[in-house]
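Q: Structures follow.
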Structure I
Amino acid sequence: MPLDQFRVEGRPIGIRVKWHDETLWFVPGLPEVKRLVERGVDRGRIWTAGELADLMTIPAPREDAVQTLAQIKVRFGGEVSSVALTEEPLQ
């Protein structure tokens, strides 16, 4: 299912990966984030369709780079707010 369709029609998907001992969640949007957070799931473990779409804007992202970003997101309980498409330092 394409991400734009997942954003409209999707349901939360729990993902287990070998490099993290807790389930990661892919969800359509913020209402699902709210429900999972209310159930005790840390925001850093939840990826919205929009965050996944931002991640996919990185040309040919390496697996280790995606893993590192996901671990940072989990560690800090964060959310993806933007993805820089150049390697120039941000000011």
Structure II
Amino acid sequence: MTTVRIPPTLRAQVGDAKQVQAGGSTVGEVIGRLVEQHPALREQVYTAEGELNRFLNVYLNGKDVRYLEALETPVGEADTLVLLPAMAGG
């Protein structure tokens, strides 16, 4: 399973865990299983149309998946995903 690190702003939706494990062979599968395990994340992760929320940044081993293969980026058991909601303000 892939480790998914959860930022403080999303921890309430995953029982206050700093990180959780989720299975899958791609970034999209891991995120999908994470949302299945923790349905309260759905609104933060996906749009009403089921697309990945554009305000959610996803990093695989420190690299933004938008510059890799996006949701089709392969993942392994030793990999770490970080979900990071974009922050606004000034």
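None of the figures in this text is laboratory data; all of them are computed from the coordinates on show. Quantities reported herein were computed from a predicted structural model and do not represent experimental measurements. Cβ atoms are built from the backbone, for glycine too; each structure is taken alone.
Q: Work out relative contact order in percent (Cα under 8 Å, 6 or more apart) for each of structures I, II, then name the structure with the largest result.
A: That would be structure II.
Q: For which of the structures I, II does the calculation of semi-axes √(5λ) of the Cα gyration tensor in Å return 21, 16, 13?
A: The read-out was computed on structure I.
Q: For structures I, II, calculate mean count of other Cβ atoms within 10 Å over residues 33-40 and state which one comes out highest.
A: That would be structure II.
Q: Can you spot which of I, II the value 1.7 was calculated from, given it is distance in nm of label points 7 Å out along Cα→Cβ at positions 1 and 65?
A: The read-out comes from structure II.
Q: Let me ask another. Which structure, out of I, II, was helix-only ellipticity at 222 nm (-39500 (n - 2.57) for each DSSP H run of 4 or more, over all residues; to 500) derived from, given a value of -4500?
A: II
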